[in-house]
Every structure is written in C-alpha cells, then in structure tokens.
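Asker: Multiple structures are listed underneath, in structure tokens.
Coordinate-derived values only; no laboratory data. Note that the structure is predicted; figures quoted are calculated from it, not measured. Cβ atoms are built from the backbone, for glycine too; each structure is taken alone.
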Structure I
Amino acid sequence: MKVILREDVKDIGTAGQLVEVKSGYGRNYLIPRNLAIPATEANIKAIGEIGKQKTIREKKQRREAEIVRDKIEQLSISVPMLVGEEDKIFGSVTSHDLAALMEKEGVKVDRRLIQLEEPIRSLGVYTVPVKVDKEVTANLKVWVIKKT
C-alpha cells in the first residue's frame, strides 16, 4: 500500500514523502492516527502543501527555541552547597537540581535536555549546555558557591 506521510515516522520516512508500507500497517496504524493519507492521485498532487506545512511548523518551533535559548543564556544560576575541608562540597549538583533552579527563575526545561556529562562536585563557575531543539543549544552559566 502506498501512503503519503503527514508527520515524520521513525524508520518509515519524513512528512510529505510517498512510501510503500504493508497494507495492515497503513490501514490500522498510520491512517487512523492521522500520520499518513492514502496515495490517491489528488493526494499525490497535494504533497507540496504537506511539505510547506512541515516547513512552517519547523520554523515556528525553531523561533520558539531561540527565544528560550536567549532566556537561558541571560540566566546566571548560583547553587549554594555545604562545604567541608579543602573546599570539598557535600553531594553534587545534578541536572535535576539545575532544572529545578531554572524553573524558579521562570524558564521551564526538561532535565534530560541539560547536557551535564557528570554531576558537578567542586566549587567554581561552569558553563552547562542545554539542548533546546535539534539545532539550538544554549549555554547556562552555573556558579557553585559555599553555603554560609
């Protein structure tokens, strides 16, 4: 069965693409979930419109991601931590902690988007990348300071 994808479907294709799938998969999964439409002559002529809609949607998402990136890059988060001898901190600063602090500042970001390679375990200033979108990455400035 030939169908035209309305959305990107993993391992099948991208929006606006004409693909061949098994008839049961097309009839019972793709078409009812509005992920694809049957490949009739009229629908094949409409492929260009689906591509235009996808482009518009991607541009809108990118603009929104750039706004969030600008907000994140303006932030400077201070994380007060208890410190022992030789300025060794108790515990560590994780992406979960950073996400909670960012939410207090008014920027809600999923903790999985914060690309912290390993938890922060010492005092100092760190630049932590936050992947806002596929192509948009923000740099968050984090200050780990002594708790007084």
Structure II
Amino acid sequence: MNALAITLHGLAATVWVGGMFFAYIVLRPSMSLLEPHRRLTIWAGVFKRFFPWVWMAVFVLPLTGYWLVFGAFGGFATSPIYIHIMHGIGLLMIALFIYLYYRPYAALKNAVTAESWPEAGEALNRVRHIVLVNLVLGLFLVAVVYAGRYGLFS
C-alpha cells in the first residue's frame, strides 16, 4: 500500500508544481503578446481548468503524506528531517493556495466577468506573486526531498 501512496503523492506534486512551472515560466511570457483584456480572459480560463487539479493535489498530498509518515516511517518522531521540512513547506503551500483561490482568484474572476480590466489586472498580479512564491517553495521542496532521501541531512 505504501507504493500506491508514494505514487499518488508524487503524481499530485508533479501536477501542481509542474503546472505552476509551465504557467509561470512558459505561458506567462507568451501571454504578454496579447492585449490586456484577452490576456486576462485567457488567464481566468486557464486557472478555471488548472485549479481543480490543484484542489486534487491539496487533498491527495496530505492524505498520502500522513499515510506514509505513519505507515512507512512510524510517525513524525522517527521520520527523517526532510520529511519534517516537506510537511512544513507543504502546509504553507496549501495555505497560500487556499488564500489565492478565495481572494485574488475570486477577484480576478469577478473583474473579468464585469470586464473591469484594471481591477482584473491588479488581481492577476496578486495571483502571479503567490504563484511565484509557491513555485519557488515547490521547487525547493522537491530538491529537499530528493536530496534528503539520499543523505543530504544525514
């Protein structure tokens, strides 16, 4: 059963962090070629399609993470340090996403629907900043987990 948990955990993390990487590093610069109202409308559509996958990750990652902590490592007391780092960063990333979803993203959706482009631009900028923070945290987390698994903190 641990193999299933680690597989689901890895897939959920890949979808979330990989999606942020694609959106921020590849899609965002490409979108700058469009007029603001088109760019903002497309971003609202992109997030509408991506965020359900992030919600899946927000549920799968803690579920499988705790499954592994208590099933494979025998609890937090006997878990390696990289597991504790992953746990803390993961909870921070989830909190940032929940805030992003219910505040800046909600404002972006409402502003795009109302065709209030300056407000939509401000909301998108707030989304962008949070995504950047989560992307950096996610990439750092992946590095810590892989390096930690092979003795970085030993």
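Asker: Match the computed value -9500 of helix-only ellipticity at 222 nm (-39500 (n - 2.57) for each DSSP H run of 4 or more, over all residues; to 500) to one of the structures I, II, and report its label.
Answerer: I
Asker: Right, next: Quick one: relative contact order in percent (Cα under 8 Å, 6 or more apart) came out at 31 when computed from one of I, II, so which one is it?
Answerer: Source structure: II.
Asker: May I pose another question? Quick check on the output: 0.15 is FRET efficiency 1/(1 + (r/R0)^6) of positions 46 and 94 (r between Cβ atoms, R0 = 35 Å, to 0.05), derived from one of I, II. Which one produced it?
Answerer: Comparing all candidates, it corresponds to I.
Asker: Right, another one. For mean count of other Cβ atoms within 10 Å over residues 6-13, the calculated result is 17.1, so let me know which of I, II that is.
Answerer: II
Asker: Name the one structure among I, II that FRET efficiency 1/(1 + (r/R0)^6) of positions 110 and 134 (r between Cβ atoms, R0 = 25 Å, to 0.05) of 0.95 was derived from.
Answerer: Clearly, the read-out refers to I.
Asker: If log10 I(q)/I(0) by the Debye sum over Cα atoms at q = 0.10, 0.17 Å⁻¹ computes to -0.41, -0.94, which of I, II did it come from?
Answerer: Structure II accounts for this read-out.
Asker: One of I, II was used to calculate Rg and Dmax of the Cα atoms in Å, for residues 14-77 alone, giving 17.0, 54; which?
Answerer: Clearly, the read-out refers to II.
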